[in-house]
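See the structures that follow.
Nothing in this text is a laboratory measurement; each read-out follows from the coordinates by a stated rule. What you are looking at is a predicted structure, and each value in this text was computed from that prediction instead of being measured. Cβ atoms are built from the backbone, for glycine too; each structure is taken alone.
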Structure I
Amino acid sequence: MKLQDLDIIVTAPPAPGWGGRYWILVKVTTDTGITGWGECYASSIGPDAMRPVIEDVFKRHMQGENPENIELMFRRAYSSGFTQRPDLTVMGAFSGLEIACWDILGKARERPVYALLGGQMNERIRAYTYLYPLPHHDMAAFWTSPEMAAESAADAVARGYTAVKFDPAGPYTMRGGHMPAMSDISQSVAFCKAIREAVGDKADLLFGTHGQFNTAGAIRLGQALEPYSPLWFEEPTPPDHIEDMARVARNVRIPVATGERMTTKSEFATVLRAGAAEILQPALGRAGGIWEMKKTAAIAEVFNAQMAPHLYAGPVEWAANIHLAASIPNILMAETIETPFHDALIKSTLKVEDGFITPPTTPGLGISVDEELARAHPYTGDGLHLQMQEEPCDYANGNNFEGGAPAPKD
């Protein structure tokens, strides 16, 4: 069995775009006619430019190869162009293709992917959700309203979730880490207070940031949140400032989580060696794929750290996350996005029930991709999957983080 053909579909979830502006799906077919699906996450270049990158990685390192030889293909891509170091774009391309290989192997052997990764360790995976506006909420006002966030949290708990994530501390900016305004700290405290009162001890609070703070600012903010006992303080400093993140971890009594923007075991190992985080959040469509993150989970075990796969993408990456989670002993939880489009794209073949996900028993990733639906929603915009703010943070008029990829304002 050899990898033969590649098709790339860039699909756009309907506004407001929970999961990003677009998802890059890859469909790989073998010479025996078996098809595997993967997803390349959050590329740092636009999808029109990313398409030939994916095609080049496939043709150069994978086409004609046995899909079993994942280690060999990874080393080819990792070493491409005399690098042998993490490359965000190349690894983003390879990761989605690697996921497709596992889908193929599971289908060829009529076994779920986790069965090929050492077997099933966990029969249920704890899910968590970001807090999104409820139908009656004003979407523009939601992101700065502790009351609306508390309502959304209570709704999530009523649906069975035992952990909720939110990010009220202001926007992330290309200008690097900044000191949070006192108003940002006060708003963050108000969110934690309102949500904790709404959910009591029925759910963990996951405090999200996007690496937007300098070290002193992250410590200042984190210490203000300690009375509400969040389960984690996510990416408090820019992801390449590992030693600074370790300073945050030493000075804040909330576990630090990071990993959404990292790729390969070498970057995650650096985090663990520095004592910068206790919870790793790889995005499998970017971080090197399933096998590379299986290795990372083993490294994390040695440091008594846990894994919480990140999801700000489509349901194909989610499926890969679930198979990794099913196979490792140190899984904490997995991020989930529930929208009608996510569900329809995989024909309801993977679901959250009472706050947990049951890994599928069907072959491969265990999902059925609605290819017609994916092609019917092509991406026609010019923005990136996620974008940084260019303007500096406003200490006079306040900052406003807005989730998703909202429709353009009139």
Structure II
Amino acid sequence: MRLSNLYTKTIKDNPSDEQALNAQLLIRAGFIHKEMSGVYSYLPLGKRVLDNISEIIKKEMNELGCLEVQMSSLQPKDIWEITGRWDDKKVDNWFKTKLYNGQLLGIGLTHEEPVIDSLKSYVDSYKNLPIYVYQIQTKFRNELRAKSGLLRGREFLMKDLYSFSLNEREHEIFYNKVIKSYNKIYSKLGLGDITYRTYADGGIFSKTFSDEFQTLSVAGEDRIYVDEANKIAINDEIYNDQNLKKLSLDKKRLVLKKGVEVGNTFSLGSKYTDQLGLYYNDQAGHKQSIIMGCYGIGVSRLMGVIAEVFADDRGLNWPTTIAPFKVYLISINENPKSKEKTEVIYNLLTRKNIDVLYDDRDMRAGQKFADADLLGIPYRVVVNQDFEDKQVELKRRNKDKIEYVQYDRLESIIS
């Protein structure tokens, strides 16, 4: 892509109505547009980052044997009334609306009930199980406060996975596979070293403990106690001597930190499947309960977390796995030969399927360098006719060192 074709522009100053670093930088760099508190639109650069995060997640889900679906965001209240979760006293962050005929609808905040309802037409035998379905979809939650940019939104993109197993043992095997996949996802996103599996309250989903995945950040709203050596943590909401003993955690090893929840997993038992009448017949023809689990990852929240924790005083700093482009290409000499050389490099890299953002604007070099840093593209390549014939300047976003290399070596260095 040529920067002259990108309608977004960088902004010098932080937006006055944003307190969160992630939102300030993403707005300034033209990745997102703020519609209202807790609601953002994703512009071309931001959409590319979201898509890259989603592809990493999808790959892991597909390798687990999960099937992708797309559920409706509009929810009839009847199935939610069966489980008791339509009641605002039990779930207080619904968005609700109504049709012209007066029928009340909810706007999806999670999808356990609808997924179960959809399976009732297809599942009746042990031969039909296990089933694992997931989606990456916009969710809506009527948050009381939304002042943390993408870290807490009223509208956000989420991956939600639902598992349906024959028994507890089968469920536990799959549950542990998901935990491993989540750890792989966070590692691929560059967050592996600072993300902890965290024991937490089951909330509206379960009476047992849930597993959260918390990324350490000073911007985090959660307080967690971390055992750094064993890579495990416990949320402050359940931190007491009784639970520490139950979870075999050593109080002396735990250090208080701030974290952002970037994922969660719940063992639901047969609570919702029983309530909604989803059963299977075993080999003897006897009706049996189906054991369920649900597993979430905040896709747009991850974008905000990564923007927040890797940023420096110059701007964003994307890991290569999710950056909107891998290379920021600049020509700083506007004579025809320099432009021709830059075009050769641009075409060479794009033919090799390396995503390049070519800053072809008629603008001084200092502004181009500043924008390259603000946008956080992993590699900056500078072309100048004064360099040797095939030589370019190469700089990694997260390093100060500048190298001079032959441009036909760029592919091997960058990929």
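Things to note:
- For the structures shown (I, II), distance in nm of label points 7 Å out along Cα→Cβ at positions 87 and 239 is largest in II.
- Structures I, II were shown, and Cα Rg over 2.2 N^0.38 Å, for residues 271-382 alone at 1.92 was computed from II.
- Structure responsible for -8500, with helix-only ellipticity at 222 nm (-39500 (n - 2.57) for each DSSP H run of 4 or more, over all residues; to 500) calculated and labels I, II on offer: II
- Origin of the derived value 1.13 (Cα Rg over 2.2 N^0.38 Å; candidates I, II): II
- For FRET efficiency 1/(1 + (r/R0)^6) of positions 127 and 175 (r between Cβ atoms, R0 = 25 Å, to 0.05) computed as 0.15, the structure of I, II it came from: I
- Kirkwood radius over Cα pairs in Å, for residues 63-222 alone from the coordinates reads 17.9; which among I, II: II
- Comparing relative contact order in percent (Cα under 8 Å, 6 or more apart) across structures I, II, the highest figure comes from I.
- Comparison of I, II by mean count of other Cβ atoms within 10 Å over residues 95-102 - largest value held by: I
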